[in-house]
1. One of 1, 2 was used to compute distance in nm of label points 7 Å out along Cα→Cβ at positions 180 and 196, and the answer was 1.7. Which one was it?
2. Here distance in nm of label points 7 Å out along Cα→Cβ at positions 28 and 132 has been calculated and equals 1.7, so which of 1, 2 was it run on?
3. Computing helix-only ellipticity at 222 nm (-39500 (n - 2.57) for each DSSP H run of 4 or more, over all residues; to 500) gives -26000 for which of 1, 2?
4. Once distance in nm of label points 7 Å out along Cα→Cβ at positions 140 and 164 is calculated for every structure in 1, 2, which label goes with the largest value?
5. Of the structures labelled 1, 2, one was used to calculate relative contact order in percent (Cα under 8 Å, 6 or more apart), giving 28. Name it.
6. Given 0.95 as the derived value for Cα Rg over 2.2 N^0.38 Å, which of the supplied structures 1, 2 does it correspond to?
7. Here mean projected area of the Cα convex hull in nm², for residues 52-171 alone was calculated and came to 7.5; which of the structures 1, 2 was it taken from?
8. For distance in nm of label points 7 Å out along Cα→Cβ at positions 60 and 76, which of 1, 2 scores largest?
Structure 1
Amino acid sequence: MLDSLLQVARPLLAPAFTLLGSPVTLLEIVAFVLAIAMVLANLRVNPVGWPLAIASSLLYALLFADSKLYGEAGLQFVFVALAVWGWWQWLRGRGDDGSALRVRRLSHRGRALALAFTLAAWPLLGLLLDRATDSDVPYFDALPTVASVTGQILLGRKLVENWPVWLAVNLVSIALFASKGLWLTVLLYALFAVLSVVGWRAWSALAARSDAQAPAAHG
């Protein structure tokens, strides 16, 4: 089925121009633009970022599969499912106190659980990619794949800690995609890394403001 999808998408995977000696496809350009729009929407806590995430993820799934980055390709379909969930969370989700979701921080226990999940799942996915696919970088591919799931879940619950997770994912991904010559995507993830820092600062300020307002609301 994957081969059939790649054949259908082959016109979009044809080189549009060359960057640093590697071809850049029309599909990569469109996915790039959608992904930038998605992150900018997330920075502003705008739920329109979720449908943009769905469209961008589907395009990147094809791009990564064509480059034999199967962990990253499979991750995009997980992203689609998580984007549907996150979209619903931002529109209808509730916090632990039953109020509408707001930007807030994760507890110390929650941070430990998120880190433990990521570190435990990384070698398991790496082993799966090593045994089940022809990936030449299974463990390198697996790390940002697993960490991205963690980041997406935290983002869906409007937790500030999604941004440092994305910063780490983006820095590892820059090296991963550079090894595959996906230079426009390298540029995208470098920009994502900068936006992760901006988002971290912006959401930290929102969380602090929300925490300051909470006592007044209950007083």
Structure 2
Amino acid sequence: MKISRIESPFPAISIDNFIPSRSLVRAAAESFSDFEEEEWVKYSGENGQVQYCSKVPRKSTPAALLVLDYIATFFDPNTAFNNLTSNAFPDMTHYGGGMMLTPNISGEGGYLGMHVDADVHGIHKNWKREYSAILCISEEYDRSFDLLIHDGNESHARLPYKFNRLNVFKCSENSWHGLPEITPGFERKTLGVMYWSKMSEKEMSEARVKAKFNNNLVFK
């Protein structure tokens, strides 16, 4: 299991071959085709993205749920990021995560605009988003699948997509991330687990309650 870490533009970790069984990851990816249209939450371009996500709580396929629960069970960001936090925990309902599909098989134009996520959980209003853990599960992919990350100033990098690689980054007001339209004829599949912490009353009063998008970030 190869682990790599970057500190700039913000802390991020990539873990190759995270799930011991590649066949289980393959089963999870194949199960995306079992979803009916009405089972997806679909975001259109007016939302700053063309993405499909599974519903909460835990409205994913059985194979996807097995993989998501493995991530939540065996990845502890408090340890992995050398105690950058001490109190983060996974949301087992998969709010903000679960099954995520960026479609462009039939000209859907799937992309994810550069954004920072809301701090606040949609149900537990005193939970603060701390980490985003995303497992790459498509076996057919190219460079357009890589996640672009930016600090909102000048520093930027990319988290390359690779089958069975877990990419995790620390969330903050400066953790801008996204990807341009993926290559036509492809669809980008991922499984996500978000990690949270409990907020104080002061933190709740200052927390960001909606995602922010920025189309003007410069990548040199």
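Nothing in this text is a laboratory measurement; each read-out follows from the coordinates by a stated rule. Everything quoted here is computed from the prediction, not taken from an experiment. Cβ atoms are built from the backbone, for glycine too; each structure is taken alone.
1. Comparing all candidates, it corresponds to 1.
2. It was calculated from structure 2.
3. Source structure for this number: 1.
4. 1
5. Values: 1: 20; 2: 28.
Only structure 2 yields this read-out.
6. It must be structure 2, since only it matches.
7. Considering all the candidates, the number was obtained from 1.
8. 2
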